[in-house]
Structures are given as C-alpha cells and as structure tokens.
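These are the structures, in structure tokens.
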Structure I
Amino acid sequence: MPETLLCHPETGITFFGSIEATKVGNIIVPSGHIILKRGVPNAFGVAHIWARHKQDMNALGYSSIEQVPHYVAEIVHPGAVIQYESDKRYKNHRLTIVKSERGIAILEFIDNAYSIVTAYNRKRPRGSIIGSVRPYEF
C-alpha cells in the first residue's frame, strides 16, 4: 500500500507534471513524470510529509493528511523551478522543486519516474537551477 499512487487533486490523474532530460556537468538528469505515493512515515510520500511537517502545514491551513496532495500540488506545478543538488548520499537523482511562498518538494528518480519524497516550508533551497516543471502531456 505505500507504493499506491495518489492523484493530483485538480486533474484526477496520477501525474503532477513531468521533467525534461538535461545535463548537469557530467551527469545526465533523465526525463520522467512526477508522482506522489501514499508512502511511509519517516521515509517518503504523503505519510512522511504529514508525519514530519503537519505543524507547518496546519499553519498554512492544511488540517489533515488527506490535504497533503493539495499542498504538494501548490508546490509542484507547471513552471515551478527545478534545482539539482549533487549529493553522494543518494544513489538516485534527487531534485528540488521550489515554490517560495509554500515551500519546496524533494523528488527522487526511481523506476523511470520522479517520486515526491517530501515537501515542506523551507525558504532557501540548495542546488543549481536546471529547468522548470512541465505539464503532464498524455
């Protein structure tokens, strides 16, 4: 059940957008769709976001775990800035999507898609700007 994909609250589909392939130095950042999984507390997805960041979300007006996809959709949307942070701790590509008024989302490339690991209210993301979120195209 942690791997269950959740739908975007406005579109009703399981993709929150997509990322175009790009090159950062010697690293190729692959293209992929952005997904949100039900997840596990203290690990990834909706369960993690709510467990770790519910106080910040409450302050923004989100009062239940069911509202996490709405919060994520405010951050991860077409045109949102994507940053790449080089970090050897992670075996997969990790990207940061920035929406300064609401926070950031951290994505990890797994199984040809970018899974949203977490989202929270942080004002200073790290990394180089490599592009922007593209709308999901059928």
Structure II
Amino acid sequence: MSSTLKAFNNQLLTFTNVMSDRFPDVRELRLAVTGLTTLNSINPKKPIELFLRFTYKYRDLVMNKDEDKLWNVDFNEDLKKENLEDDNANQVIITLRNHWKELNNEEKENIWKYFQVLMKLTDKYLGEVINK
C-alpha cells in the first residue's frame, strides 16, 4: 500500500471518528467507523475508490469552502444513480449537512480542513496511479 493511500485511509478514519464523537447519537456514524475500519483491512483501496465515486466531484466546492452550494447537493441522488440503497460513508456528509448550523466556526473550519486534505491526498493518489 502506498504511503498516500495509507495517509488517506488514516485521515478518513480519523475524520469519521471525530464526527462520530461529535454526534454520538447518530448511529450511522458509528456504523461508518466500523465499516471503514473493516473495509481498510479487507481492501485498502476501496475507501478512496468510493471517495472518488461519490465525493471527489465536489472538489471545487470543498476547496472554495462553498457551503451554500455543497449543502444543497442531493447526496441521496448519487446513491440512486448508482443503484445503492444506503451508504454509511454518505451518512457522514448527510449528517454534516443536517447539523452544520449547530457547529461553531472553529469546528466548521476544522471540517473544511479535513475535506481539503482528503481532496489533496486524492489528487496525489491519482497522480501516482496515472504515472505508474
């Protein structure tokens, strides 16, 4: 496993744990942590593949911190297009959107940083895959 892939998985797991701790009553977040941990042990490439499939297309919105446009995206529509009924990873995004107004400015800024780091790690990973 490349160091970029390992960094991505660690960052994503840390972020998911932070979200689960911040919103302890959201059962789907705890499931997302468990699912991500399991997925990393079985297929370490799968988390970044899912991120590319569902989240990376919003890269510009994340890098520009465009919360108005980002939180108006119908993330469930992505699942429908892929013929998926549920996806715990998508629950992190949906939980964020639903609770964004409850977060203070420091929490929001930290979340943007997590997403921006994940985007940059994905950029780096794509560069490595293309240059192989």
Structure III
Amino acid sequence: MDVDFETLKKSYYDGPLKRNNCIIKNNSELNNFFEELSFLQLDYPPIPKINFSDNIVIAVARGGCPSEGYGIEIKKLRKDNGKLEVLVEETNPINDVLTDICTYPYHIIKTKKHEGEISFIIISKI
C-alpha cells in the first residue's frame, strides 16, 4: 500500500557532505540535519515546523558528486506487512560532465509516524 508524503526540501547543490539515509524523529535531529545544509550558505536554511507526535521526517543525501547531473529523490513510500519501504531513485549524468562544480543532491520529506521497521531501496537510473 502506498503512503502519502510531502517534500520539505529538495536540492542538487547544498546537501550534506556525506551520503546518508536517515529517519528523523525529533526536533534536535531535524536541526542537526539542517545545520549540515548550511555549509555552502552564510545562514541556515529555514527549518520547517514538524509535529513529531504525528509525523517523521525521512532524508536521503547523495553526498559530494563530481559534477552537475547527479540526483537523488524519494519516489514512493510503500507499507508492506508493517514495514515501511522508502523507494529512492538515484540519477547520474546522461552526457559528459556538464560542469566541474561539485554538487550535493538530497531530498527530505515528511510523512505520518511509523513505529515499525523502515528500509531504503535504492534504484539507480542512468
């Protein structure tokens, strides 16, 4: 069964320095994640207000990539036998290197709280 979610922020340029898939269950963890987004900026990006009594936040980050054209996106959440599966699609450049700028793709979402197991399924797409 598919589960609804809302994108909080998605970017190709200002994500965490290291690859990471994480479940964020409280404001402290959310603040820590958003602090990692500020390394290319002078100010922290606005941190969304989340009611963690009812919701969780799921974030996927690709880490540093050598050029433009790399991406990461949570495509679907699926509940199966009490387990929540996070289907993540990673994309790579189709053509040669577009620019030599290092990028840091990530996607962060909010969904209803889930107490059971959560797993990530990564699908690579060229």
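Please treat every number below as a calculation from the coordinates, not as lab data. From a predicted model like this one, the values you see are computed outputs, not experimental measurements.
Using the calculated result -2500 for helix-only ellipticity at 222 nm (-39500 (n - 2.57) for each DSSP H run of 4 or more, over all residues; to 500), pick out the matching structure from I, II, III. That value comes from structure III.
To which of I, II, III does the computed value 13.2 (Kirkwood radius over Cα pairs in Å, for residues 36-115 alone) belong?
The read-out comes from structure I.
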